[in-house]
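Bear in mind that the values in this text are calculations on the coordinates, not laboratory data. Keep in mind that this is a model prediction, so the values were computed, not measured. Cβ atoms are built from the backbone, for glycine too; each structure is taken alone.
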Structure 1
Amino acid sequence: MDADKSPIDYDGFFATLAQHVGPDNVITDEAALSPYGKDIYYECRPPIAVVRPGTIEEVRNTVQTITVAGLCLSARGGGLSYSAGYLTDRQDCVTLDMQRLNEITEINQDDMYVRVQAGVTWNQLNEALEPLGLRTPFWGTGSGLFATVGGGVSQNAINYGSGRYGTVAESVIGLRLVMANGEELRTGSWAADVEPSPFNRYYGPDLTGLFLGDSGALGVKTEIALQLIPRPTEVRYAAFSFANRNDFAKATGAVGRLGLVSECFGLDPFFLSERIASTGFADDVDKLLGIAKGQSSILRGMKEAFKVAAAGRRYLKDVGYTLHMSVDGRDDADADTALESVKNACSSHNGREIEASIPKVMRGTPFPPPIMMLGPNGDRWVPMHGILPHSLHATLLDDIDVFMDANKDVIERHGLVWGQVSNLIGQSRVLIEVNLYWKDRRTDMIESYLDDDFLKTRETFEPDPLAHAAVGELRKGLANLFRRRGGTHMQIGRSYPFLESRMDPAADLLRSLKKTVDPNNLINPGALFL
């Protein structure tokens, strides 16, 4: 706070917040606040309070109370990010925990959109749409058991459906937000002064796009409208191994350009083994039953489940780089035709077909508990990613190898291990993610999401600030690699060199936009480096 500001009566301030949301939804206890000062990787100053609004009116009143007092705020969804997107070291910040704002407000089957409040989880939305035979094009992150739609659009997430439909931003058709002064803003056709309805994102300049991927820096999202599509009735799976990494990268691009796969995950040998060890893949009976339930024919589903069980871990022996794909179709013929095209694309680049166990397990249980927050032995985990065109996929994989080899001494000194993942995003892009593992104390934030019985199966480690710092330096170096190739990022937060990497007119326009919508810099200050 500025030195010339009057001291704040915090007891009175907290009491006013309690009048808006109820006393049980204002958290000021030091121990309870501690997890809110952390994400998967970063540890910052906890907020002075956490407020849990349950209605849009409560959000408006809360935001206005905070900003009139001259304090700052940040909005937090499921909290499962790793780029300090909702964290700050300011000593005057209040966190809005949006998880109580969790109503699906409209499913419009005539106009094919769904309206959800920001705290709705991807799992909740999927369960509501499935009986209706509907889906959003992008339909969730792997962390969707906790991850919210509001958080996803602020971070511009990818995962389920991204191979065909791109990022979540490409499925959004309208937003409802609360601005720094407590006023409400709607975008697209939803902003009409008569009969507002979010049926059309585009009317004049695309105001919706300004607030997507903004890490919550420009306003507080309260409601999101997403496009609906008919839920595919058939799904096919494919997996291929490649002895040569260049073949792997070429095949990934060839598959992506077809526009047929809903998901396509490319794993290097190390990450493949880490994922299997950390998830207990193919030993989980519940997941096998999930596969059976996920098929249109129970008989076919049981057959697929037994194939997974029979292949298990053994099918992974002697495989190199691998692609794991899900293909959705309107009917058997549509799915089979698409699968054949995908297989031909992989075979034409020397791919060898292997059992498609991993995509089957992922689709069988799309939103599992977030046990991937820890490595197989309880190691800490954090990724670093970049998005590039297909033509630079192999180049960046080579760049990463050169960079990590140059840091071999640091990696060995701290016992760090790493692996790579490549994810298709639509027809022109691929995300390359470097996953880093190191031995360190797990935080109360991480433990708050994981079951005690699971935590007992993982080792615990003493704090290792030097290893943590070494991981941070590697992440900075990796971000610079992507920047030098013109790469972009999601969940920018305070991790990726966003503003400094923009040409001057673009950076100036972004600063002007921030000044217009948040003149006192009170909404998530520092996010996007604004």
Structure 2
Amino acid sequence: MYRRTCDLCGVEKIGVYAPDKPYRVYCAKCWWGDGWEGGTYGRDYDFSRPFFAQFRDLMREAPLLSRFVYEDTITNSEYTNMAGYMKDCYLTFNAGSKTGPVERLYYSEHSSGAHDCYDVAYAEKSELCANSVNIQNCYKVFFSRDVESSRDSWFLNCCSGCDNCFGCVNLRNKKYHIFNQPYSKEEYEKKLKELGWDPGSQESLARLRKMSEDAWASGPQKYIHGLRNLNASGDYVFNSKNVQHAFAVNASENSRYIAFITQGAKDCYDWTQYGDGGELIYDTVQSGEGVYNNRFGWTVWRQTKNSEYGILNVTLSDCFGCVALRNKQFCILNKQYSEEEYHALKAKIIAHMNEMPYVDAQGRTWKYGEFFPPELSPFAYNETTAWDEFPLSEEEAKAKDYPWLDKEKYKKSYPVTLAAAGLPDHIDQADDSVLKEVIGCADCGKPYQIIRQEVDFYRAHQLPLPRLCLDCRYAERRKAVNPMRLWPRRCECLSGRGSYKNAIAHFHGEGPCPNEFETSYAPDRPELVYCEACYQKEVA
């Protein structure tokens, strides 16, 4: 995110476009306001030039939105992006939806229906949780991953229905367990004291976190992170039917190659990010809320239907090649036509796109049916989540003709006033003077600050002050999420690999399981990966 002056109101705001990029950019308040009209930028189609060249010109004239947010649903959440239905959030991205609003969510991403959480990712309908990944319907769950319907627990992995559990893996509907061993309530509290557990202490937390993560390795992992699915492949898939190669998807059906879709994709293909109900969506990015039958779009929102090659379009119908247009029908390159004129001209343009394709700097041709060429992207490759999921070096990206940005030239210098090692070990020892410090990250050395809301949360829940900067904490969460890639593998139950011993007999008897599947666990990873049937036999 950058500071950039709005080209309409002239006020400096936070946004996602670097200040020297050649676009007209409006802040969210102005873009969603009534002070301009997208039809002003309409133009005739020029059959002497490729479609994508004309579209690029329109992109540089029509105003782009500084942050991808629904301004009418955002309250006190300036430092956010790809967000809606959000209140009092900070440095939170790809979060909030009409069916899952979020409140007081800090340093987080890919979450819906979460409240009062810090440093979480893929959090669904959870409250008062921190430092956790892929949690659903959880309350006061800390430093955990892949947990459902649990509360008052620490360091859980692949657990469901747990209450007051600590350092456990593959538990179902248990109370008062430590490292998978059962205790009475009194014994539970006594055992934690014997272990030297003091959650407010950085030393105690780091030591017992390491013990817990070592304990997690003792159990098998299910080949997919997912629940309540029928005929699904991919990872982090929930409540879905007939979805293939799906990643971070919920409540979807009859779709393939979809990712980061919240609450519903139906009969869709190649759709990445957002959701809230969408049907017949093809080759589209960051789109959602009741969209229908759209193709080749980016940031297409709110009941837009039957449209192609659109960017920043809201509540459109039957439009082609439009940018920053709202509440319109039968438009091409933002120019209004009658219904008959629209359909006739659209057919001619599609034929022209195939007869005179766009040719990029590498000599590749782009015809109708292709997504936008990378040259048209307003973002460099290393500014996007594509770089997170599929990292490339600068040389590799440029070889593919992907734009690249020198981010260092936009960074401000903040002198560190306190190294992370100088922070007090215990939260009870931290006074408000820490709010004035510029802290040097314990890992990379980058400066970061702690805000008032954090300190209040850490004190209320006895958590030590963070020793890592925001980027390093984000990197930690990413390490807890499997890659968006699938490998063919066979169930490793009784394969002879690993020291784990089954607790019960399985359907395949004493020989190895014959089941095969695709999984996001690469073959060279240390986890023991089981099929659904074998895994369900082993969970307690």
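If helix-only ellipticity at 222 nm (-39500 (n - 2.57) for each DSSP H run of 4 or more, over all residues; to 500) computes to -5000, which of 1, 2 did it come from?
For helix-only ellipticity at 222 nm (-39500 (n - 2.57) for each DSSP H run of 4 or more, over all residues; to 500), the value -5000 is produced by structure 2.
With distance in nm of label points 7 Å out along Cα→Cβ at positions 268 and 388 as the yardstick, tell me which of 1, 2 scores highest.
Sorting by distance in nm of label points 7 Å out along Cα→Cβ at positions 268 and 388 in descending order puts 2 first.
Given that distance in nm of label points 7 Å out along Cα→Cβ at positions 12 and 404, derived from a single structure, equals 3.0, which label among 1, 2 identifies that structure?
Here the read-out was taken from 2.
Could you figure out which one of 1, 2 the value 17 for relative contact order in percent (Cα under 8 Å, 6 or more apart) was computed from?
Computed on structure 1.
If we compute distance in nm of label points 7 Å out along Cα→Cβ at positions 68 and 108 for structures 1, 2, which one ends up with the highest value?
The structure with the largest value is 1.
If we compute Kirkwood radius over Cα pairs in Å for structures 1, 2, which one ends up with the highest value?
Comparing 1, 2 by Kirkwood radius over Cα pairs in Å, the maximum is at 2.
I have 5.4 for distance in nm of label points 7 Å out along Cα→Cβ at positions 188 and 412, calculated from one of the structures 1, 2. Which structure is it?
It was calculated from structure 1.
From 1, 2, which structure was Cα extents along the principal axes in Å, for residues 252-507 alone = 53, 48, 35 calculated on?
It traces back to 1.
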